[in-house]
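Listed below are the structures to be examined.
Only the coordinates and a few stated rules stand behind these numbers; no lab work does. Quick caveat: nothing in here was measured; it's all calculated off a predicted structure. Cβ atoms are built from the backbone, for glycine too; each structure is taken alone.
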Structure 1
Amino acid sequence: MVKVALAGGTGGLGREVIDALLAKDKHDIIVLTRQDPTQVALPNGVQTIQLDYNEKGQIVDALQGVETVFSFIITGKDPGNVAQKNLIDACVEAKVRRFAPSEWVGVSSTGTPWYAGKAAVSAYLQELNTEKKAGSTIVIEYCRFMPGLALDYLAYPKQTCKHFPNLGMQVDFFNCRAILLKEDNPGRFGLTAVKDIAAVAAEAVDYPGEWPVEGGMHSAMLSAPELVEIGEKLRGKKFDIEYITLSQARTGRLPTSWVADFNHAAIPEQLRESWSRTFNAKIMYSVYLGGYAVSDTWNRLLPDFHFTTLEEFLSKYY
């Protein structure tokens, strides 16, 4: 049994990881939050600690005896990555063994500027471990958990998880339609079920070896046109297809008749339509650049873990 802390663990994915850890019934779980603990509804047995990420001393105190820290801090709401850098420095000072930065998407932030903080934090961790202390192999063991896109998006608007709010994507199985990039090679992307992402994080706590820095995983790896073919066979009809150019995707323009709703808590309601168009277009551009072609690192490191297949997932919802 070890202590596991989740920074920003009150959000959707953080809550899914908490449930996965509780299911193992092995570890003490601590949630670090800026919120008033009395206003946070968490399962019995989960400790909540309120702190200010600008006060490194508070974080160090909260991390005493903690072995593993998972970060779910929203990088777009962390100017200068101050909160995560302070969290990392506090982990080092408190002698935390393992740290997972707030990644949880693709392998690269290229083309998606709102994820630039992820690359900056990764560089910070790399630099920290490059400046090794005498006699030490690493300053802190860390892994960038990168599952690609959520397999759950294919079930939208159905809600698939207890906590993680489902989102739409460019290939809409429910309404039999898709928005594709007008390119011969639009790029490939990994898909992983949210419950598997959470379960892998929980399994990683007990992993006996050193964590890999590049922690890719996926249930399926395919292109948007390939996904459309699967959808058409499954739904028994042709999808309505609209196309955008590479230039439109690169500049975040999506002049289509519809857009997948990006109803993320970080986006104000009044900006949701315009943001959804920018987000979807730039994700398509990032896919084209290879930003979501995640590796199968955790698939190989956890050979006994069963990742939900594309077929298994789709048969449950269609």
Structure 2
Amino acid sequence: MIDTAETPTLILGGGLMGLALAHQLARRGRRVQVISRRRSEAAGFVAAGMLAPHAEGLSGDLLRLGKASLELIPRWVAQIELDGGLTCGLRSCGIVVPFRSPEERDQYPTATWGLPLDRPQLGQEIPGIGPDWQAGLLFEQDGQIDNRRQLMRALERACTGLDVQFMEGTEVLDLRVDGSGALQGIRLRNAIGDEQELRADQAVLCCGAWSQQILPALPVFPVKGQMLSLQAPRAALKRVIFGPGTYLVPREDGLVVVGATSEREAGFQEGLTPDGQKQLESGLQSLLPQASSWPSMERWWG
């Protein structure tokens, strides 16, 4: 029998979910070790950070879960900022969903949760919005968090301050279990190819799209996304725009994150593609034509 007082809980994956779990377990007095192959793979360093259960048109249990999570986020962020001493970039800026007609707007799954906008009101909320958009919904309860530049760093700092241990550059190969299915250890491979086994009786799988490589029965698969960012004049855009196939997320310093392609067939293929970038630029031109003249800052995928 392994002494759980001496054996840390292993977090397999150092992305947003892994760090969030590590932080909460450490706050509760648990010894925690995070095992991560390559931190740059984490979706937390790629995604735009929208907090948008209403704007995304969710329904049923998923909407209820999203709303409950949205209500918990401010307290969660406050804990991270207290423990890590860094801000997370949480903003309750509201999200506008544009539509080509009032009829399309009124049929949106979460229309009753938003403030309906006609064309003049839409133009007031999103100055310069493209001419194709004739109506909108404003979800003031939705917002964003700057996960790429702030949240992930703040979580790392908070975990370190609570003595969470990190094993970087280490790939989880498989789990060793006994006849009853109880976990006994984790087989690992480091960056130079050496393998080792780590004793463990508690582990949390947080490998995202790679989780199926460890537990093949999991219905998890990768969906590649390409994104870009622009530098807008400060306060040129105050609301997130959640359009069909394209969204714009403005940060406080004027940076605007534009996303995202959704490429299920790409698997784990890395790199930008001409078609993916063309899709983003076309969506940007349709939603906010003036943004096409803003300086390009960065392009990435994940």
Structure 3
Amino acid sequence: MSEETKRESVPEEVLRRAVVPFFDVELMVVVPILAVIVALVLGGITMIATGVSLESIGKSYVALFTGSVGSLSAVSETLTAAAPLTLAGLGIALGFRAGLFNIGAEGQVLVGGMAAVIVGFSFEGLPIYIHLPLALIAGAVAGAAWASIAGWLRAATGAHEVITTIMLNLIAFRLVDYLLRNPPVQKLGRSDPISKSVLDTAQLPHLFTWLDPNLRVHAGIVLVIAAVIFVYWLLFHTTLGFEFRAAGYNPDAARYAGMRSGLIIVLVMAVAGALAGLAGANQVLGVLGRASPNFSAGIGFDAIAVALLGRS
């Protein structure tokens, strides 16, 4: 083997070792289940230590179960709450795979949701098959653009994404509050920070109203399934996804192989932000029908735990 051939084979061998198999039963299934069980046990121990009776502890766990999956309505509410968490969690997990710690999902949820609301109450007369996708795309694009700021700063200046995304969160909070207090976003006749209502043609339709008209689960679940499939395909069936994973597992090997680390950082943050933006759009188009200062409800922060629980 010539010296040149040896040099060309080194990056490939290093990268192959750097990228672990995409599915490991122990890592992806057993460990998360054990983590949930341990959390429940520790919760019970904490309650015992603070003087809570065993009867009350038992009732609390029963209520936890029945309130989440104990009835059709409970399952509907669980799925409704899980949809935005899953979308934002996917974005954070994608960043983890590429070696980036995106703390800014909360801000990306806010910006994406606000963009979706603005498109959602505008453009009267559009049919739902145009208006709804347009609002969702607006949310994704806004989230991607917001996250790309941190990605560009990391690539261009080396500013750590943890610091920049935290700062961008604060800016997003203030930006949303400002927009909600001023026309044309603020609802007419209101002095409090609240947006105009999203038009019916931009709302995510409820799925199982034929079973019970009070069920709130909506088409955002379909969006989540599509997002999961997309992220899986991107990470494990595209060259770009391989570069994402290689950069996360072994940045030095990725650079040695000629991968453009700066571009990878920006692209990872953009895709992560798009997913978080879709989470915000999911909230305002599927649950709330409008925006208020706290419409994100901490989804972007809770999604960090979701991503960690998924062993990203």
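Using helix-only ellipticity at 222 nm (-39500 (n - 2.57) for each DSSP H run of 4 or more, over all residues; to 500) as the calculated read-out, with -7500 as its value, let me know the right label among 1, 2, 3.
Attributed to the structure labelled 2.
By the measure mean projected area of the Cα convex hull in nm², tell me the structure among 1, 2, 3 with the highest figure.
Top value of mean projected area of the Cα convex hull in nm² goes to structure 3.
If relative contact order in percent (Cα under 8 Å, 6 or more apart) is calculated from each of 1, 2, 3, which structure is the one that comes out at 35?
3
Between 1, 2, 3, which one scores greatest on mean count of other Cβ atoms within 10 Å over residues 100-107?
When mean count of other Cβ atoms within 10 Å over residues 100-107 is computed for each of 1, 2, 3, structure 3 gives the biggest number.
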